[in-house]
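Some structures to go through are shown next.
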Structure 1
Amino acid sequence: MLLHQQFVRNAKKFSKKMAIIDKTTKSNVPYSRALIGALILAKKFRKYDKGFIGIMIPTSAGCALASVGALMSGRIPVMINYSTGAEKNIKYAQEKCGFTTVITSRALLEKINCPIVEGMVLIEDIMKSVTTTDKLGAALKSKLPTNILLGSIHKGDENDTAAILFTSGSEKDPKVVQLSHKNLASNIKNFSDYVNIGPDDILLANLVFFHIFGLTVNLWVSFYHGMTMVTYANPLDFQTISNIARDEKPTIMVGTPSFFWGYLQKSEPGDFKSLRLMVAGADKCPDALREGWMNKHGVTLLEGYGATETSPVVSVNNPEFNRPGSIGKVIPNVEVRIENFETGEECNLREVGKIKVKGDLVMKGYYGDQELTDAVLKDGWYDTGDMGYFDEDGYLWHAGRFKRFVKIGGEMVSLVKVENTLEEHLPEDVKCCVVDIADEVKGATIIATVTKEIDKTDILKKLSKDLPNIALPKHFIVIEELPMMSTGKIDFRTVTKIVQEIYSDIEVE
């Protein structure tokens, strides 16, 4: 299935239905008008180079339709992150993928203070250039029978690349992930079947489309089913998102735990009561967050798991099968293998090993980097770099990134386990992040960062009841604001750099 063609089918089928309620621009776009808009943009995009076309627009009707229009024109959208240095990320994308044109917004550039970069085309200028003839032509074309209309736009193959995304870069430089129509469409179908998503749902699209969670589960899930999406450009505007949820009564919402904390704190009881499906992903979901949502809104916060390279959903809890603390059961038509990191053998139940994934959801590969692709893709199995295990009932449990396991005194220590144990003993208003730095004698030294001063002696005493001595943090360092990625994940690279600088000044006895 080709995503842009599925959009056309639904736009014809649900022509009078609202496709996008854009709360940033305060515009409501029915499917009939969304189709006309996408056809106009497709025609405009055809004058740019074939191949890749950059898209750097906030979550909105404009970004959604530009993504569809690009595919309709035979171009491949390269989704560019504007939250972590837009100019740098544009140039990185252009260099890695070898393209020039980037569709962006003047309003965005002014807001983030980004200079004009070679190849930029402003969506406002494109819209000003739209003539009455353009509008009439697209409107007439939109009235054609579905089959004829589909024949007039780019056809392509399900294995063609549907989007280029960049990994978060929390551990190293972002990787260039190629995802095909087959990758995304199969993931949407399998995920939707498992959690029972359909055209009658209303989706609160609060996530950015330049990350896979937002691109798949906000943008394409909605168009795939012919749903209504309610868009808002800033997921960190917790109060406004809460108000939107109260007013528009969405039935589905996904996000990261850090975003859900914000919505929980800023919302009034009942603001989110219309939600029948709420899924947290991209980071571990604390019990306190789940409890907070149930107590305040009567909504069950479910946890799922995925990766950019898997389009993204691998496993998820659903209303029927929900084991809090786990990352759910593997969705249909996806295989997961837990592999011993030393022997390569399949692990027993509850034995922690590397999480490997196989199925139509697995990416085509990293663009322009066969060596890196070969390192993570073998015989169709994608090595996620995550560690986990299965329990007796088929629930998958996440044990942290492989890179967040360290060898100390010949034993593997999970920094995530140290972190989780530490969180249980910290005051509610204190956040933490545990990192390691090289140690010539033991291999690594564990350092805990906390957002406020704490009673270290008392905490260590409590930790020692649950953790072996080698897993106890050697130092506690206060970082009042933990650096975050735009996804809501902690930026481990930056935390580690800060810790290394501070630690070098600490006198080690």
Structure 2
Amino acid sequence: MRVGLSALILETNSFSPQKSDLRYFKENGFLLAGDEIVSYHHHVRNEVAGFIDTCATLGVEVYPVCAAWAVPHGPLTRITYRKIKHTILTGFIEELPRLDAFYLALHGSMVVEGLDDPEGDLMAAVRRVIGTKPLVVSLDFHGNITKAMVRHPDIIIGYNSYPHNNMYETGEKSARLLSQYWDQIPQLCRLYVKLPMVTPLERMTIDDNPPMRRLIERCDEIEKETGIVSANVFGVQPWIDVPELGSSIVLVAHRDHLEKAQAYCAKLAQDFWKARHYLQAVVQYSPEEAVKQALASGIAPVLLNEPADNVGSGATGDSVSLLRVLADVEPSVPTILTVCDPKAVDRCHRSKVGQSVELVVGGQYNPWETPMRISGVLRSLSDGVYRFRGPVQTGVTTSMGRAAVLEFKPGMYLQITELPPYTIDPEHYRCMGLMPERMKLVGIKSQGSYKASYNSIPHMMLFVDSPGLSRSDTTKVPYTKLDTSHLYPFNLKVRFRARPIMFMKNSEVNHE
């Protein structure tokens, strides 16, 4: 068997004024073609690497076409999407007579300028090219799964993890299921339930939140049943402004086992729905209260976490609300925090290490933030390139753009970056000599992905209610395309009964 492979993985935030283009992929991720996809992924543990390695073990030949990934950001430009889509389709067309099946690694919550469902659009385009040949798609746990995204693939596999520490295993699973079922594709169907629910992500992490852990454990149990190919939970990220927004359940099953598959799908959806109030109950503190509690604690480090400014959810990473409070801390305590500000970085890189500098930082893109004036001693400069070493995106090289470290008070350091820093891995600090485990206060910006790496460091964590584009209170998200009147938590009285929709080759059937 010979399989065509492509990846386009970008989580976006509709409300970001920043746009994602080809340059952004090259600077803050990767944009690869052909054989360089395989060579790049030799020492990486993501879904693409897992798929390639498993195919080699199974004796399946992989034809790599295009692979693009970047740190979450603003909407993808239309011209960039068209170029990547054209590259994927052209590559598949050129080798179509010799390809037996196809694999797409996607995110599921990408938005393109003028296009609300680009993943659905890409799957439809690939399907038109490949005809009835098997198509397997892997998706992020936070994907916004639409009807188009369920209609066109034959097998769908989600991470079913948060933090996403099983990306490699998702690729392995995709290759294994493709090999196992490729001659049974006409007998497979997808069952899909869309929940009228968008909730914050802080309480969706799997291991430490019982409702989510039970859902994922149940998926694992269901997949052991005869005739069940995959069972997937998708807890959508809520910062994309699209009409078809909501969490979802997707099962893939053999048509001879449809009755039990429908029951499983409906039950998973109802159990997810029952957890909605739990998922909504996120405790946050004002920057002042968070710092007060952190300083009073005997634990070190204390993570001061600003989820509303989470670059991992496509926010801009330039809030300075926490910095304003920390600048007034007396006495100074060992502290590190980070902010994105290209102008301030440029000013630092035109100065010398050891020199005193005065800067205006923050609030460059965040509409709810204002810049702050700060001074200190410039301690280091960097090109901002580093490699993820934790369990998420292991081995992937990324960049913060040019970066600088400013000591704004004795022992208190501000990392300033040119590109938004993805704070899920301490390596963005460590690559500049800043060690979180040696600090009292550590500023991060993450709903939950940070746990994969930071949980190896004993710590206390407080969510800080600072302004940003990925705020936890979804009722304050400024949607313009989404009808929220029949959506939880905008309507607390909305009723829901799971009614799976079944997709087979060229068909769609509603099941009451």
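Computed from the coordinates by the stated procedures, all read-outs in this text should not be read as laboratory data. Fair warning: this is a prediction, and the values are worked out from it, not measured in the lab. Cβ atoms are built from the backbone, for glycine too; each structure is taken alone.
Looking just at Rg/Rh (Cα atoms, Kirkwood Rh), for residues 146-313 alone, which of the labels 1, 2 belongs to the structure with the highest value?
Working: 1: 0.99; 2: 1.05.
Biggest value here belongs to 2.
For distance in nm of label points 7 Å out along Cα→Cβ at positions 122 and 338, which structure out of 1, 2 has the highest calculated value? Please report the intermediate quantities before stating the final value.
Working: 1: 5.5; 2: 2.4.
Comparing 1, 2 by distance in nm of label points 7 Å out along Cα→Cβ at positions 122 and 338, the maximum is at 1.
Which structure, out of 1, 2, was FRET efficiency 1/(1 + (r/R0)^6) of positions 274 and 306 (r between Cβ atoms, R0 = 25 Å, to 0.05) derived from, given a value of 0.25?
Numbers: 1: 0.50; 2: 0.25.
Working through the options, I get structure 2.
Quick check on the output: -8000 is helix-only ellipticity at 222 nm (-39500 (n - 2.57) for each DSSP H run of 4 or more, over all residues; to 500), derived from one of 1, 2. Which one produced it?
Working: 1: -10000; 2: -8000.
Traced to structure 2.
Comparing FRET efficiency 1/(1 + (r/R0)^6) of positions 26 and 74 (r between Cβ atoms, R0 = 30 Å, to 0.05) across 1, 2, which is largest?
Working: 1: 0.40; 2: 1.00.
Comparing 1, 2, the top value of FRET efficiency 1/(1 + (r/R0)^6) of positions 26 and 74 (r between Cβ atoms, R0 = 30 Å, to 0.05) belongs to 2.
Between 1, 2, which one scores greatest on relative contact order in percent (Cα under 8 Å, 6 or more apart)? Please list the in-between numbers first.
Details: 1: 11; 2: 18.
Structure 2 gives the largest value of relative contact order in percent (Cα under 8 Å, 6 or more apart) among 1, 2.
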